Structure P
Amino acid sequence: EFKIIVSGLSGKAADTIVTKQVDGDLSEFMLQPYSVGEEVKNKVSQLYKELVGE
């Protein structure tokens with residue numbers, strides 16, 4: 001079972017994405033408010049690589 005958990009404080013924007021793979025591998029991505037440009041691109045790239053198993 002593969003899970004993606006998006007969380008944050010009640011009433012606030014989500015600030016954490018956790019991926020959990022079938023083999024138990026767990027990755028956590030902390031989202032920063034007002035992230036722009038290259039910083040956003042890097043986080044999305046890391047998440048994509050995690051999702052496709054790289």
Structure Q
Amino acid sequence: MDLYNVDGGIFFGEFTLYPASGLYRFEPATFDLALGEKWRLDKTDARQFKPWS
């Protein structure tokens with residue numbers, strides 16, 4: 001997770017959900033699927049949100 005302090009305000013940069021830029025191979029390979037099945041991502045379009053003021 002990247003957070004930045006800009007003029008006293010805290011800003012979110014990114015949150016990485018996977019190790020090694022997604023290139024890591026899980027052993028056993030079935031573990032990759034088992035972890036992936038647990039993710040439930042919101043389908044909300046982030047472009048609809050307005051910045052906090």
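Computed quantities for the displayed model
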read-out	value
Label whose coordinates, when mean projected area of the Cα convex hull in nm² is calculated, return 4.1 (choices P, Q)	P
Structure from which 18 was derived, relative contact order in percent (Cα under 8 Å, 6 or more apart), options P, Q	Q
Answer label among P, Q for the case where helix-only ellipticity at 222 nm (-39500 (n - 2.57) for each DSSP H run of 4 or more, over all residues; to 500), calculated from the coordinates, equals -4000	Q
Structure from which 0.9 was derived, distance in nm of label points 7 Å out along Cα→Cβ at positions 12 and 44, options P, Q	Q
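Computed from the coordinates by the stated procedures, all read-outs in this text should not be read as laboratory data. Everything quoted here is computed from the prediction, not taken from an experiment. Cβ atoms are built from the backbone, for glycine too; each structure is taken alone.
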